[in-house]
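As structure tokens, here come the structures.
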Structure P
Amino acid sequence: MFGFTSNAEHAYSFACTGMKLGSKIFSSRQAANQYMYSICDKYGLRINEVWDDNHDKTYIADGNVRFYIQRAY
């Protein structure tokens, strides 16, 4: 018998277009967001727009740099 718990932890993937950064997996959305904001601070980027599609978020920054944080499972 297979069991599934409704309070299972999720993983979140981080990806970026517009600059060379590798994809990463984080154990929480907060950790992925902190990483994204540290990248913004490092390169002087400002988030101008956020597309919220329930579990997937796209952050559009200066210079058409886009960050994608998605719930993996």
Structure Q
Amino acid sequence: MNFRINRRHWAVFVLLFLVNLIVLVVKIPAGAGIELRMFLLMIACSAQVSFVTALLLVTLFDKIFRAQNTR
């Protein structure tokens, strides 16, 4: 399988990552203090999940649109 990461993958990744961070910031209570380690872990997990989701979504949509165009 020939697989390359191109601009579409990165664009979807950045969009998903920003949405994840915005939701994380909104969901943290105002008076609750979080440690730096916890904050870095939240960012790392959000990045990983966003990247895998972007890879899967772009690959899936590419295959769907290629199948429709070959008909």
Structure R
Amino acid sequence: MSAYQTVYKVQCQTAAILRDLWQLPENLATRPDHPYMLFRLVPAHRCAASLKIRKMVADQVKQTRRMQK
């Protein structure tokens, strides 16, 4: 698997975690100012809300990993 494929796979998995946390539909269509879109901002453009959303997902990933050990 290439690095691009790995990154894409991880992005899909983290987006699925966010969808589950917020109970969003899989076929979600969002507008640019939707909080879901803040999740994918590049570091230079991340705001406090974006960082909060990313931390929420990261905490969920950490919890899942702990439970799998």
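Brief remarks on what is shown
- Taking mean projected area of the Cα convex hull in nm² as the criterion, the top structure among P, Q, R is Q, with the largest value.
- If helix-only ellipticity at 222 nm (-39500 (n - 2.57) for each DSSP H run of 4 or more, over all residues; to 500) is computed and equals -6500, the structure in P, Q, R: P
- Looking at relative contact order in percent (Cα under 8 Å, 6 or more apart) for structures P, Q, R, the greatest value goes to Q.
Coordinate-derived values only; no laboratory data. Not measured: the values here are computed from a predicted model.
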